[in-house]
Structure P
Amino acid sequence: MTEPQILEPQAAEVLARRFESLPALLASDHDLRRRGAELCTTFLVGIAGIPFLLTLERGMHMHLLRGQPLMRAFRFAVRGTAAAWTRYWQTVPPPGWHDLFALTKRGEMTIEGDLYPFMAYLQVMKDLLALPRRIAEA
């Protein structure tokens, strides 16, 4: 299957707009909010060079900020290419593009920083970052 070639900046903006729906998607997922109810952390997600700062508070209340303000710390970062997020957010991602760790092995994504909260809530984090799969693909 061949995919249309989209220029990286255009693809990044489309993906960023899709990612901005994350708070609403999380608010509607009661099971995910229950499983992550004790998670409190601030982390960075890079969507093809566009940074997002996410703060999760008890009860999975999320604050999402596009950009990385000066002097704002975060515990860890998950950064990926446009190709990584595009395929990862497909309704049924292809093999090798379905998992955050598979994407790091491919060199399409990095996970760095203090990984304790990420690993302690690994399935919650994976499910949280996969929420944009629920948005119909354009």
Structure Q
Amino acid sequence: MSAYLHVIADAATSVAAIAALAGGWLLGWSWLDPVMGIVGAIVVAIWARGLIVDTGKVLLDREMDHPIVEEIREVIAERGADSETVMADLHVWRVGKATYACALSLVTHDEQLTPKRVRKWLSIHAEIVHSTIEIQRCPSA
């Protein structure tokens, strides 16, 4: 989407520049070129601001307030409760418009718990397209 908006903004500023040059040449409006330059700068600034806000969310891990985070916690709490599995760490970030990746670390006594099994638990959420799962074993007391 960002690439599409970039091309549109670039085309719009190019059309504005051509219109300003034509207006200056045909009508003698020499002020039109700098005005269109300012308009073009505003269009690019608005596009850049939107891009910075969107990418900033991903780069600064602001996806942790998305509902998918709580859903991941619920799945681990429900499925891991029988084995006293505890989530030690969780990170979720957006990798597409509505797709997410997660990295989680679990601490458990369950010798049967594997990353493949946890991925199966998480598979009920189609928006999770990649997961990195670390399992740390606690020796049984």
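Laboratory data are not the source of any read-out in this text; all were calculated from the coordinates shown. Quick caveat, the model's predicted, so the values are computed rather than measured. Cβ atoms are built from the backbone, for glycine too; each structure is taken alone.
Structure values in brief
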{"quantity": "Answer label among P, Q for the case where mean projected area of the Cα convex hull in nm², calculated from the coordinates, equals 8.2", "calculated": "P"}
{"quantity": "Which of P, Q leads on distance in nm of label points 7 Å out along Cα→Cβ at positions 22 and 126, largest value", "calculated": "Q"}
{"quantity": "Which of P, Q yields 31, 27, 16 [Cα extents along the principal axes in Å, for residues 14-85 alone, calculated]", "calculated": "P"}
{"quantity": "Given 3.2 for distance in nm of label points 7 Å out along Cα→Cβ at positions 30 and 118, calculated: source structure among P, Q", "calculated": "P"}
{"quantity": "Value 16, calculated as relative contact order in percent (Cα under 8 Å, 6 or more apart), assigned to which of P, Q", "calculated": "Q"}
{"quantity": "Label whose coordinates, when helix-only ellipticity at 222 nm (-39500 (n - 2.57) for each DSSP H run of 4 or more, over all residues; to 500) is calculated, return -18500 (choices P, Q)", "calculated": "Q"}
